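Since every read-out is calculated from the coordinates, none of them should be taken as a lab result. If you're wondering where the values come from, they're calculated on a predicted model, not measured in any experiment. Cβ atoms are built from the backbone, for glycine too; each structure is taken alone.
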Structure P
Amino acid sequence: MKGDFSRVSFDPRHHFSQVLLQQGRVTLDADPNEQGAILLHHLRTLALDLFGPYAAPAGSPGFGLVLEDDDGLGLQIGAGRYYVQGLLCESDGCDYLAQPHYTPADGKDGPMDALRRWLGSANRDDSRFWVYLKVWERHVTSIEMPHLREVALGGPDTCSRSQVVWQVRALDLAEVDKRLQGRIEGWKKRIEQTDDEAERAQLQARLDALVAQRDLLRESPEQACAVPLHLFERDAGATMALRLQPPERLDDPCVTDPEVAYRGTENHLYRIEIHRGSESGAPTFKWSRDNGSVVTRWISGGGKRLRVASTRGFVDAQWVELSDEGDDLDGLPGALCRVASVDGDELVLATDAPRQATATSKVRRWDQQARGDVSLDEGAVPLRPSSGREDDWIDLEDGLQVRFDPDGEYVSGDYWQAAVRTTGDTGWPHDGDGNAVAEAPHGIRYFHAPLGFVGLSDTGAPGVLAPCTCLVYPASTCAAPRDPLDSNPSTKRDPLIVPVVKKTPRKRKDG
């Protein structure tokens, strides 16, 4: 959440149930925000406990898949609701190629989406595809959604929103098998490099289970809907610790070092975010002392001169990120560029912008700089310190330091937040000895759920093979299942093949 917040105070480890306002006290933005977070945590945990990792209500099941032959083969996504890890996903019904938050690649700027190519092919091969749902929550402001501004008041910037985003995506089963095999080989290497017998046995058990599930997917995909979900697991955890630089040892024990506390003159909500993930080479990060909230619309212009909606908060020598809605929805970082100067309503860059402005383009300020032992890699900070020593801490500013797990697997967009105060409080957890605790990313959390398999049936006809939708039924006896096959929710159906639905023209009524 890259909003202008004083702090993000919700922590499920506190087990709070309510925020209670008191008369005559100061109310901060963190208080109502935490109340909303507490309520969402309770509701989503309840849904997860009742429905499991993913399920659709039987009365309004959403995201059903249907192949339609209407001037070409198309995959329709059904209207209704689906719960994924407790998050409510609502679909109004759409085509696979015309989703509200995802458009499968058309091949103009890179490889074409495999299922899109198959659907549009005149001579379809025997490829089969695993179709799944990707879900997460994102922060949107008036830059992404201008209608949030109240025009009757002159359009001031007020509250932002949190939005649940879903995308229906597909993977070729041959690609799934290849990537699963890659994970299996990775686990084998980890086992070979492990000296601890207990850990080796644990890893071997996990490897054996993964191999068995991979084999099941090869033999009977309809019975292995959830197996490809292993592709989204991380083999190594990604963690970061944050601290204030400890003072140097002084000879006089009666003298307190003046550099003990945070040296900043203002309170800040720091955001440390992974820019380039591990899958793209050596990972890097960027950071902001204002939670990445200094952002403006990129209206027009290109090259070195960008015309923006507001230059407030931007100064010379800062690093800015050029991105748009497509980057946000694809989980990709924008391009980092250095500001040479600010000229009226234009940002003048030190080098030409590597992209052109679009209707959703924006410019976001970040605060990392090359200073001291910190060097930059394409505008971002490498996760490994320049000294090469893995136990080194990386300086941000004013005594604030971070350290990453050198063996972690990092994904672009992973972020951590710390409310650092001039009192010297970082808000970061510590162990009993006062050492900073390494924590997993505070976000973004992506969730996935299988929807079904698409491809050619044994008869050669295209269709949805073995849908993976799970249903939950109301506890009330007044709500009976409409499908007699589902009169007993525990009944296990045989694998189904849903054929292509051919549309027939409606007969006109004379008169």
Structure Q
Amino acid sequence: MRRLPEVVPLIDQRGYFVLHAPRQVGKTTVLRSLAEQLTASGRYAVLHFSCEAGEVAGDDFAEAQRGILERIRHSAELYLPEELRPPAFPEATDTQLLGKALSTWARTCPRPLVLFFDEIDALRGQSLLSVLRQLREGFTDRPVGFPSSVVLCGLRDVRDYKVASGGREHLGTSSPFNIKVESLTLRNFTRDEVAELYQQHTDDTGQHFLPEAVDRAFYWTQGQPWLVNALARQMVQQLAPDRTQTLTADHVDAAKELLLKRQDTHLDSLAERLREPWVRRILEPMLAGLALGDVPQDDLRFIQDLGLVRMGTTGSVEMANPLYREVILRVLSNTAFASLPPMKSAPPWLRADGRLDMERLIESFVAFWRQHGQPLLGTAPYHEIAPHLVLMAFLHRVANGGGTLEREYAIGTGRMDLCLRYGPDTLAMELKVWRDGEKDPVDEGLAQLDKYLSGLGLDSGWLVVFDRRTGQPPISERTLATRAQTPSGRQVTVLRA
């Protein structure tokens, strides 16, 4: 509740307001807890319920209202004492089913009535507009003849609620809910709150999280509640079920890899969004390191509301957290990974002692790219980063033997950084694209790679230049690897592909 200190004062002021936040950040948990607390205080009759029952009705607003009212009655029987439950709902016209029912309940309830409409944006079209209009009409009768306070809870602010099923049309204004006094969002956990949550596990079981584990969990998740819990769950149930074992940053990294491989429901639902055109318009240039250009503000708000991106401290758009960054690129490269030719022998890039042979690795990739690069480019869902995704698919095959692959990218940098870790070996790569009308990016790439290697404490790495200019020879003819030197004297491999 400390993440939403404004809610109770707004309820005390009889406010009608909006709470919106991405999925799996704790909205429902907070609202249920608050409803229970306020009802137990004796001051209000507070009910939380979901509007999802009205989703299947589509534009049939009468059926949608009946679904919502049925859900209200069911939730009230579960969570409210008998004297606070709604009476029999009166007969009403199809356009007033909800309004009449709420008015009757408010008049008979011995306390001010407060309702939390969760998943309100599951409604579409005429069903959504009908609910909002009836709330607007009853607003002036509160608290005696209508609910004292109403909270609309969902992914988006009321002005961005869709009014076309499956489409992008939205209200564009708070009307017909222009009575709202606030639009609140639920923030993520702070680093200290992650530590507090993990300490609860320690208090219950005696199993400790080192400060480095808390720091690493916060780095990967940026406090996104579902991810914070999911990482801990993997650590304490899969990686270290022995409660005498202390949890470290390495456990967190291993838990992150388990999550990426499992792609649980929350991560899978985010992945499904990646092919939607309004999501792609934001993500594709971001991943390619390009400027966003003239993208619709509604698209930007939508992808922020989904929780995929956030506004950084410098005012630019960035991924919401490093774990989502990993998920997105791994999902996008899945098709290319599944299309890789089968391995006919042991990996040629591994030495007898199990460590990476960097020379054999570059030779293997050059041979792979010359033979399979062109057809695999067609499997990538994002054209601007198609070669990046094919390279990552190849590197995932390497990492699956016992390593990890991490990625960095940012708007306007014109590059993507990759870091392959395999046991004690680390390979850093800078990826650049040579497009029509641009100069050869090798010099700029060498300078960027120099800084990247310095930050990792490495003396060598790869600079990969994908030539996407028109009229170039086939990939099989133009792919080659050469040696070069960075501005500070580091010896690196330049791969032109």
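Can you rank P, Q by relative contact order in percent (Cα under 8 Å, 6 or more apart) and just name the one with the largest value? Walk me through the intermediate numbers first.
On the way: P: 19; Q: 11.
Biggest value here belongs to P.
Name the one structure among P, Q that helix-only ellipticity at 222 nm (-39500 (n - 2.57) for each DSSP H run of 4 or more, over all residues; to 500) of -5000 was derived from.
Numbers: P: -5000; Q: -13500.
The value was obtained from structure P.
Just checking, which of P, Q has the largest value of mean count of other Cβ atoms within 10 Å over residues 362-369?
On the way: P: 21.6; Q: 17.6.
Of structures P, Q, the maximum of mean count of other Cβ atoms within 10 Å over residues 362-369 occurs in P.
Looking at structures P, Q, which one was volume of the Cα convex hull per residue in Å³ calculated from, given that it came out as 171?
Numbers: P: 259; Q: 171.
This value belongs to structure Q.
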